[in-house]
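Heads up, there are several structures right after this.
Laboratory data are not the source of any read-out in this text; all were calculated from the coordinates shown. Fair warning: this is a prediction, and the values are worked out from it, not measured in the lab. Cβ atoms are built from the backbone, for glycine too; each structure is taken alone.
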Structure 1
Amino acid sequence: MFRDLLALLDAEINGDRAWEDAAAIHAIDRWFTFSAFHESAHLSADRLREAGAAKVEILEAPADGHTLYGDWMMPLAWDVDQAFFDIIPPKGTSERIADRADTPACLAMWSAPTPPGGVEADLVWVEDPHDPKACTPESVGGKIVFTSAAPASIKAALLEKGALGIVSDFQVSPAELPGAVTWVNAFGDLPGDWGLTRRHMLGWSFQISPNEGARLRARMNAGEKLRGRAVVRSTIQEGTLPAVTGVIPGSAKEEVLLLGHQFEQGAVDNASGIGVMLEATRALQALISQGKLAPPKRSIRSLFVSECYTTLFWAETSRRPRRTVAGLCLDSPAGSPSLALRPPQISVNPQSQMSYVDALLVEIARQVMRQSPLHAWGEQSFSMTDNIVADKTIDIPCPWIGGHSRTWHTSADVRDVVDATLLRLTAIMSATYAYLIASADAGIVSNLAHLATARGKAALAAAGVAEVADSDQRGLDDAMLQMQYLAERHAEAVATPLKLLPATDRAKLRPDIRALQRVVRRAGKDEAAALARRAGRPGRTPCTGEMKGPLAKIHPRRLVTGPVTFDRIQPEAREGKPSPRWSPELFAVLNWCDGRRSLAEAALLAARELRRQRTLSPDELAKGFDPEGGSMLGYFEFLRRHGYVTW
């Protein structure tokens, strides 16, 4: 189906050129100010034009600290001229332990300015800033707090107790990079908050490496009384946050989306994603210009965004998402294998949005990665990043290619840890995926349905093995019903390629598609029957039970685009509930809420989607996003009061 296309792209795509593009973007974005973001947007727009893209635009979203897109409040704009932190001993000369001119990540994003002459105060070590007995106004008031805690998690509490600022050697534990400095890009007040908005307190935080932190603690433990001097010359004000887009034009109104986030400090996360997209665009346009590829039927759009903020801005202000038939997210795709926590992964769609695109991308990856057997790769279930366009309220099936580097959000995420070979291989995968969907006709649609069928049968066989392996943890009926659930999801995926065809062509192909769906459903029944035979209960029909109770009587319909964050709710009105911004449990439940299903049905489907040892009850599932409450009904009543759902 795509062997000839792969061969053409294999000869055209250049990993070194993609590396140069990624390095150029990183050289600007590593400063992570809004003025740098605009400079970098102009660079990537120029590179898109040089790659042959048409209709290149720089979009500007308000960065005003109050505008909402979906449930995400846009942050305020932030810029920095200078920032440094000095240690002042009782005797001797001062020592500079953090200087943004050398290490941009040493200053937390959205750090507020100090007075022009800076701030000088005693430095005090606080082991646990969350402990009210160890952290009091008397112990931290008027002082600079040194800690190993994540600055965003303690900022508000420390400022309320009178602390002047923070110095932290915090690092995400898997990193194990003692010489690296952590990049702090979340500086709200409450757990789950992200960018600084008008409702948040103003403060500053300097980050130092674990090595520097250990040295500083040793001096303090030895009895040395240290003072600190912080100078931050920054501005926090209204501005704009850019996004960049351009297309390889097609003849129809429909589009295929390549999505990556720019405007971060890292080279792997995520200048490498932009390098992949630029090279994929350049190669496709070159092959089209040379007459080696026909112009696609559907346009192929590249969109460079600031993660979820400008993704939702684009989704809510543009007509294009409604014409987008499929997407592909490129987030941290090309880090050095020697620094990887695990190989690059293909994160597939949520099961409420199961699609042929997952089968297609996995098969393309299988073919492409044979070129480099030392570069491992894998597949994982849905994991939320910029691929929030896969949310049912946006409705773009969108897998994600991404890695998990130890350098994530640290000063060690530099251009030298970007792997040019992985850039090349990922660009081949991305270009093949985008062009094949953009050019799909009835013949390709039929092939895609067969590919989804094969994937479904293989997935059901693997799920059957998993059920046997964990049979001591699960009841037979639960396991058999899980097989039925998975069979139905994969059967639905088999039919999704039909969306690429006009209505008349769909009708011609639908009988074949239904036959393929029957094949998948039969495979699910066979696996369930095999489980029953193994349990010594051949012919067993699992008992589903009638859904009763209050959850069965309400049919929630979503009113807000994208994942819920509680950004639109004042902190005092949240009733102590943490932000569910990255909650896989709530994301899954809401994706099944369509106004027709009951909340009981939506909760059960989400529990089956997220199932591990067994299928959780609705209230057990709710503990994932409401640990203190834990009632699914109570939580959804809360959501209804605040305008997130209705019934």
Structure 2
Amino acid sequence: MCGIAGFLDHSSKAIPYNLSEVASHMAETMYSRGPDHGGVWADERNGLALCHRRLAVIDLSPSGHQPMFSADGRYVITYNGEIYNFLELKKTLEKMGHSFSGTSDTEVLLQACVTWGVKKAIEHCIGMFAFGLWDRLENTLTLGRDRLGIKPLFWANFKNVLIFGSELKALRAHPKFNPSLNLSAMSTYLRFGYIPSPSSIYEQVHKLEPGSLLTFRPQHAPQIERYWDLRKITIQNTRTPWAFDEQETLVQLESVLGEAVRQRLISDVPLGAFLSGGIDSSTIVALMQKHSDHPVRTFTIGFQETGSDESVHAKKIAAYLGTNHQEFIIEPHDIFDVLPRLTDWYDEPFSDISQIPTFLVSKMTKQEVTVALSGDGGDELFTGYSRYDKLSQRLHRLEKIPQIMHPILSSITGLPPLLLNSSLASLPPRLLKLTKKLQTLSQIFGHTSPEDQYQQLISRWENPLDLVPGAQEEFSTIHSDQTLANDFPDPITRMQYCDMMTHLPDDILAKVDRASMAVSLEVRVPILDHRVVELAWSIPSHMKVRNGQSKWLLRQLLNKYVPAELVDRPKMGFGIPIGQWLRAPLREWAEDLLSEQALKKSGLFNPSPIRKRWQEHLSQTHDRTRSLWTILMFQSWHARWM
């Protein structure tokens, strides 16, 4: 795992800076991604520079250093990631007559590019990666990102220079980087808590989308091509009748996921796993222990507040599986240490509250190992999020209500909240209970489609344009494509696909990447092996959700290794009691950022709705944690970077 960056400056005039010095500076901004070695290579004639920060995991010798040349000298690469089937590819290439000087997967990837071409080589690879590859014969720069977006890659093309890097701070280090704030992306962030690809917080700066290759030739516009298309795969797989019964399906899942776990145990440095005690991480640890001849090292964190603490469950599962288990209990002062550093790690506004415990468990894990396996991806693939069930319930309610009642219920949402609340206060208790149910239904009827319903469920701020005058919100995947309903007739499947395209790479995986790389820890995600993903999208829904229980098939697999009573409990998520702490130990910090003066300082916000929610949260009339956290993280980011 590493940090990569580079640029191709095709200015017609002489370049007014030293290419190697700029590239070196870009690399140093990402030191924590690769503390073991730094490298720079520049081609002055073509205005190209590639740089690299290395976290040595496979082949710890200098033969694994980058940027690296292919054996024939045609290609130069700066590469971040792991190719888990590199040993199999290496054997194939050796049978074709190729030899290798080292034992790194980077060298295998380069030889694969020489042998099969870039696109075909990537299609042969199983893994997570982002890379910049310079073809010295064709004078072409190719950027690539893995199928699911596990590893990040930002790029910008302006002022006759294409710049790329694992993190935005690497792009900022280039002297020609001077973009403006992207107000549309900002409003989208306020809704979702992250900025979906391909946008970023800056105009002219993009995220390369998962499963894509970008090819750039001087004097030509960048060309982007998908080499792996999740949409095509999901449409084909969901429309193909599944020919296997439950037991046969379970055997297939155990085989494919077990192989994905086995391949991710290959490492030249110590390795362990995150264990939250939930279905996903417990399944991964169980399969790790199956393929290991010694106790797996597992790590978890907990909280003093019992309503948020899953560490006791993780401890029981670790004891049953016989892992070497460690836990760390978080207290408010641990949060104080992390808060000032979040904006350095995340580079653009990001407000998934679990970013904090993810960092803390990464920090604890890094003290013992350099690689950790994680259970991320199970919720999206096996219908694990509670919001899927909530959406299903809402749609079921809508079907039961006569059409004549729809406009009446919908109109309730238009009443002023103060008038509505004062009217309800005078009602008898029984009628008040009925009216509140109608009020809940009215919120449902205020959203006319499954897409609107789902967006309302996942929004931090339902009307972000009220907060940012003059902005225009970017459409999300849910609304931007009018053909989604034809391709995915089932609303829940449609929302799963949208989550795979947006929430998974730009929230879940971005969170894990930034938090782990901040402490130089590599995290591997077996559930997001593309073979597991393709299998999961073939399995019918009734094997994923049954009798109201999510992840049914994944639970059956886990129950082969762990008793059901150890894992059958309501989903808690990987959160912290931040809502409570904002009212007490974090109140002064939050007030500094949410004061009217602070909100006006940037010239971006309308303070009124934000101040209103802050007062509601303090008075405990509402829990406004999620929406307030988006503002707090934006304010922190703006103060640091703008």
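Tell me which of 1, 2 gives 0.30 when you compute FRET efficiency 1/(1 + (r/R0)^6) of positions 167 and 335 (r between Cβ atoms, R0 = 25 Å, to 0.05). Could the numbers behind the result be given before it?
On the way: 1: 0.30; 2: 0.60.
The correct label is 1.
Of the structures labelled 1, 2, one was used to calculate mean count of other Cβ atoms within 10 Å over residues 111-118, giving 15.2. Name it.
The correct label is 1.
Identify the structure, out of 1, 2, from whose coordinates Cα extents along the principal axes in Å, for residues 215-382 alone was calculated to give 73, 46, 38.
1
Can you rank 1, 2 by distance in nm of label points 7 Å out along Cα→Cβ at positions 463 and 503 and just name the one with the largest value?
1
Identify which of structures 1, 2 gives the largest calculated value of FRET efficiency 1/(1 + (r/R0)^6) of positions 263 and 599 (r between Cβ atoms, R0 = 35 Å, to 0.05).
With respect to FRET efficiency 1/(1 + (r/R0)^6) of positions 263 and 599 (r between Cβ atoms, R0 = 35 Å, to 0.05), the highest-scoring structure among 1, 2 is 1.
Thinking only about FRET efficiency 1/(1 + (r/R0)^6) of positions 127 and 367 (r between Cβ atoms, R0 = 30 Å, to 0.05), which of 1, 2 has the largest value? Write out the running numbers ahead of the final one.
Working: 1: 0.05; 2: 0.70.
Greatest value across 1, 2: structure 2.
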